[in-house]
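Colleague: Scrolling down, you'll hit the structures one after another.
Any read-out appearing in this document is the output of simple, stated calculations on the displayed coordinates, not a laboratory observation. Since the structure is predicted, the reported quantities are computational estimates derived from the model, not experimental observations. Cβ atoms are built from the backbone, for glycine too; each structure is taken alone.
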Structure I
Amino acid sequence: MSSPFAPLTESLIRHRGVLGAMVVGLDDGLIVESTLQVGVNGNAFAALTASLYRKARRSAGAAGFGATGFLELTAEQGRVCTAGGQELVVVVVCEQRVNVGLLRVELLRAAEHLP
């Protein structure tokens, strides 16, 4: 039996340059649903991204910026993008060449439906 988030991760993985898509628990960094290509360490990305998103949320709140929407980590070999709700975040692991603008729109739309 698949989770209600399976269609979400399956639609995100179809974007050119996306290597993995996950729905992750914000507090514990555990994967709720994932669609990953072979070789992507989902557990490591899930834990890292949940932690980064929690810290970004706290930092934005402390600075008086309001809610955190979209977070992107860019590195030499790729990107990790995320958007979240109160309990879950959507995480996408991608290559450098991914269309970040399109992905951002998709992630923010998906985050509207997360608890």
Structure II
Amino acid sequence: MKLKYNELEGGIRLIKLIGALDMTGTYSIEVEFVRQCAGDNIRVLVDLSRVNYLSSIGIPMLINTAKSVVSRGGKMALLNPQQNVAEVLDIVGIQQIIPIYTDLESAKAGLDSNISSQ
């Protein structure tokens, strides 16, 4: 599992995850993932387009981090999960906690509108 981070215009943090969010993959990036999601009033977009597997170990990392971001006045969203990953996210009902977008522009707009309405 790899984690790449960069800052988009408007102060949105884009975190790209690459590989499998299984036990080994999750443990290898979890500390860095949480660190990149730290701060007050931040907006984080997690790109899942190159995550080819999501296990029950990876789901709590996403949910707990999103709750932490929201508790500090921020917002987190997921971007463009592959079909098999999207199915897992749907089964566990993650969209009730973390919005999921299929393209970058709608994700950025969603993060902007959600942050201003809090």
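Colleague: When volume of the Cα convex hull per residue in Å³, for residues 47-102 alone is calculated for each of the structures I, II, which structure yields the highest value?
Modeller: I
Colleague: Let me ask you something else. When distance in nm of label points 7 Å out along Cα→Cβ at positions 39 and 63 is computed for each of I, II, which one produces 2.7?
Modeller: II
Colleague: For distance in nm of label points 7 Å out along Cα→Cβ at positions 71 and 87, which of the structures I, II scores highest?
Modeller: Structure II comes out on top.
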